[in-house]
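Asks: Listed below are the structures to be examined.
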Structure P
Amino acid sequence: MTLSPEEIQGWLERILLTVQKPGRYVGGELNQVIKPWDSVSTHIALVFPDIYDIGLPNLGLAILYDLLNRRSDTLAERSYAPWVDMEAAMRASGIPLYSLESKHPLSAFDIVGFTLPYETLNTNALNLLDLGGIPLLASNRSSEHPLVIAGGHSAYNPEPMSDFFDAFVIGEGEEVIQEIVDAYRVWRQAGSSRDHLLRSLSKIGGVYVPSLYRAEYYPDGRMAKFIKLVQDAPLPVKKRIVPILPNPPTRFLVPSIDTVHNRIAVEIMRGCTRGCRFCHAGMINRPVRERSVEQIVEAIQTALDQTGYEEIALLSLSSSDYSGIIELVDAAAQRFGKQRLTISLPSLRIESFSVELMDRLKEARPGGGFTLAPEAATDRMRRVINKPIQTEQLLETARAVFNHGWTTLKLYFMIGHPSETIEDVQAIVDLCKAVTAEGRKIVGGRVRVHAGVSTFIPKAHTPFQWVSCDSVSQIRAKQDLLKRQLRGSNLKLSWTQPEETLLEAWLSRGDRRLGAVILRAWQHGAKFDAWQDQYNFTAWLKAFSDAGLDPDFYSHRQREMDELLPWSHIFAGVRPAYLKEEYRRSLEGELRADCRTACFACGILPAYARQRMEAPGDHWKCPEVTPISKRIAHTSARIVRSE
């Protein structure tokens, strides 16, 4: 029996004082959108499969919430993962997962859309489908069930979760979500079968419907074929690109409890031209598109008026690469300087220019922190990963940081890069100590250097997608070295547990057979895998055993360059030939210049052009050397020659 919103609300009023942070489960935030249920024809639940504290600030979900609720025929409501105490209470009382706005059960919605920014949310997604009363397997759903879709960065390899979702959005969602809603409305009015809906969705650019394809494997486990089961199913499925960034959302939800980010987030630029070979986001978010300074400043002002927030984050993958960064920083400082707001520019380059930018935003405060990401500590390793900075450049930037009043500097590194040696790991220690010594000269004993060291995972659609991961023993040996030597009152070290790295590698590099593993792991109790105190590694090992699969096959195997990869049918806009060339260059230790200096025919220009042949030049920044039409023609010719 399906509970009514009134029954769910009544239960909530009785249970809330018995669980942690009741504010996670009630809604009612400033700027939430509530429409009468019967006033619209299409009801959409937007689900973030982690707790409210983490999911509410998610910018992708905020964008879709804003766009969908602008439609007069549609409502969009939100749902998040309940924490373990709340879930136990819900299951004990038979309460389904519900939306915060109207308290309707998830199963009452027409479309349920999941945001999957990272792979360790997979078991949470299954848990929420089950808690919402929706069959876990897409093959078990009928026309009476919601259409269940997913998008986000981890959807660029959708295969491990292909058993559970009816469709995936590959790429950017601002336009495609509208087309999905329109296709759903046409299907429902026609009263045709669910299969007809799925086939119509597959005709939308950027939509992947797993049930229309079949994967076949060699006896050794490698993929042999990827076959489409209907003639008109696209192969490959090409990512969706939004040609011109629309106005950013400004009516941000203001929670009544603390969340991980209580701020206005404005995306100033999408994409990156740096070409770091390990960076999944840098490859899949091409091409670079920018918002104008005026557009950004006006969005900040509107958002301030509508929220009352006092912190603003100007977001991008490389903020100091924004072509109007000086103008933007000056405009923001002039417009908002007297309001004593905190304005941050995450993802800055390692150069003193970045320090000057932050200083102009008036964020430098004694005792505050500054973050840089060298990723590797030797010149050789930085050539391998295409991070063209020199050690002296990093030290010069560190001196500028301390001279401008910061006392804490956080440095991000990765261990486990291809061809890394123990000497490269030792260099992380040496570099951190050198930075600390520079800080002592300037700010004395107040200096703090925090080394955040993650472990490299070769992600899909990157030049390193063919390489293997470090083993647990290799990771531990490198971490033990760092733990022994990065000690003292001025130094701090944080790291990622090797078992967590392996899980992310399995899920991000897996094929369709991983679906059985994910299901069994959830049945064995796996959920909240991104939380150290909840992660159940034993459940995952048992799930692999139950499925008859070797986890090392997915994490520790060097893949052949001509091998059919589990994600080969997904085209992220960058040509496989370009990725292979970048991998070859990494083996030779050859750097590739920033794409703003010249075009290297990665493939994104013609991919972009096919989706929009006429793009206004002032929005195209990849790079500004020739007009867009000439660049597309030139790049296409280079691709033909290289093939």
Structure Q
Amino acid sequence: MEQAIDRLRSDLVLLKGSSNHWTGTLSTSALSTATAVSALSISRDQFQKNPWTIEKGLSGDCYSPGRWDELIESGSEWLSRSQNADGGFGDTDRSLSNIATTLLVLAAWQLAGHNSRYSAKIVAARDYVERCGSWDGLHQRYGKDKTFVVPIMTNCALAGLADWDAIPTLPFEAAALPQSWYRFVQLPVVSYAIPALVAMGQAQYFHNPPRNPIARIVRSVARKPTLRVLTRMQPTSGGYLEAVPLTSFVLMSLASIGHGASRVAVESRKFIVDSVLKDGSWPIDTNLATWVTSLAAANFFDATELLEWDRTIDWLLSCQHRERHAFTGAEPGGWGWTNLSGAVPDSDDTPAALIALRKWLLNSDAAHCKLGEERSVLDQNRRLRVLNAARTGCRWLIRLQNRDGGWPTFCRGWGTLPFDRSGSDLTAHAIRALSIWNEVFGNGLVIQGFDRALERGWEYLEKHQKPDGSWLPLWFGNQDRAEEDNPIYGTGRVLLCYSQCKRAADPAFQRGLAFLLASQNADGGWGGGNSIHYDGTDRPWGAISSTMEETSVALEGILSGGGTNDCADSIMRGVNWLCDGIRQEHHLVSQPIGFYFARLWYHEKMYPLVFSLGALKRGLEFCQR
């Protein structure tokens, strides 16, 4: 274990380099690449039909149609190499095929004019789509949530592969209402998809006007005001949520209706051009720098590394949002997943940052005792900034809590669609952060509503525990499970919350513990499935049945309760599996367990390192006892 921990720490040092934070590396994505190719292709075609003049002060000559052609070519070629054996395409280079991404690739090749070039691959992809049920299969995948169904069908309609009449109508005129009203009008998309609602709704109106004259009048009047909403929500990077798919959907819609030279379209195109990777593909998002830095800092640093830790804490403090957010209307105080302008504060990244700040404070206090007054004076200003940031962050979390006692991701009260509802993983993370800072702020005396928020959070977790003892997370999944959910990740994270708050004796914790113990694979690890592979070759995916990520989360959850002797055999089998995996460098190959919006898979290079480090440090403490 000590050797494995040393290896993990060395690899994390290399990843951070001379920077004061970690950036991580997100997976390449066929879905992102397909949408980017479509958006650039439509921009190119519209420019060729009616050349426009780029407004002064916007993107320059390096973002010209010639550059678009290069990226369309390299992106299409990358897609041709990414097709799975079944003819379909997955969200990442390690994902199973799905109908959504496969349809988007077909649309991209059509719009790029590459059908004849990839004719055999297109036949295989179409066969895969038919086997999945075609449009009915797409609707079945997403249910009543139109967040991703309508953009996919709109992209296909722009390519001539779908009928505009078959696409559910997006009421883009609703975006003209005050932002605080959005949660009351029951929009058919989740809170973070308003830009797609506006742009694609306008594309629908343009290409397939409503037959109802009143609807035509209302939407005609709403066009200019809702376009201003797009401008207001667009970050300085140009990328909505720093996400290539969302930004591409906006761009292709605007370009198709003659707005390719608008400020929103030009800045969106700049973001897409700037985001391309060296191999011609695009990632799902720019990076998760704040998230992975918070996770890494909480386990990586100790009291002997305070100077380096200080630099990271200063960077984390700089990432806190200090103004009302234009995208969601969120109040100041939260953290998003990256320090870039497209991030939105949320209830997973905010607790992660708060936990990292609390651990720094504990180690800084210990250092004061050893290093004396000099360290204390040097840290006084930073300590005050940490306390102020934590107080604001805790208040932000408390105000975000839903009526059901759980925590949503971005916006309070948007509970009708899957990724806007409360989540067990989010709630557990929020409770952990609030509990450790509640000790600092005087048991609810400094921040109003602290104790009641925690009480309601516990009630939510108890209510949402499954009959088998598990909890399901909102933002992590397992592609080998029929429902694509991940009870291993969810249960491990909730158990960590229970034990940290000294509730390991609760019946709910014991049921969750029993679930994890019963779910351990024969190889000693957890999670995974037949699609997992670690060798990095082109051989068929093998039958390694566990993942570094899920094993680490499960093991840390079990160990967090103290790791009783009854669990010793299970713990050691898990520890041995992790250590063997690190010796074989499996921790250098991340697996797609992360969900992005609308069930969009990703993998992150740092997850197996950071998760394994947390589990093994607890495992070492257990063995030393």
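Just so it is clear, none of the values below were taken in a lab; they were calculated from the coordinates. Just so it is clear, the structure is predicted and the values come from calculations on it, not from any experiment. Cβ atoms are built from the backbone, for glycine too; each structure is taken alone.
Asks: The value 0.95 for Rg/Rh (Cα atoms, Kirkwood Rh) was derived from one model only; which of P, Q is it?
Replies: On the way: P: 0.95; Q: 0.97.
Answer by label: P.
Asks: Taking distance in nm of label points 7 Å out along Cα→Cβ at positions 16 and 576 as the criterion, which structure among P, Q has the greatest value?
Replies: Greatest value across P, Q: structure P.
Asks: Looking at structures P, Q, which one was helix-only ellipticity at 222 nm (-39500 (n - 2.57) for each DSSP H run of 4 or more, over all residues; to 500) calculated from, given that it came out as -18000?
Replies: Label of the source structure: Q.
Asks: Of the structures labelled P, Q, one was used to calculate mean count of other Cβ atoms within 10 Å over residues 104-111, giving 21.6. Name it.
Replies: P
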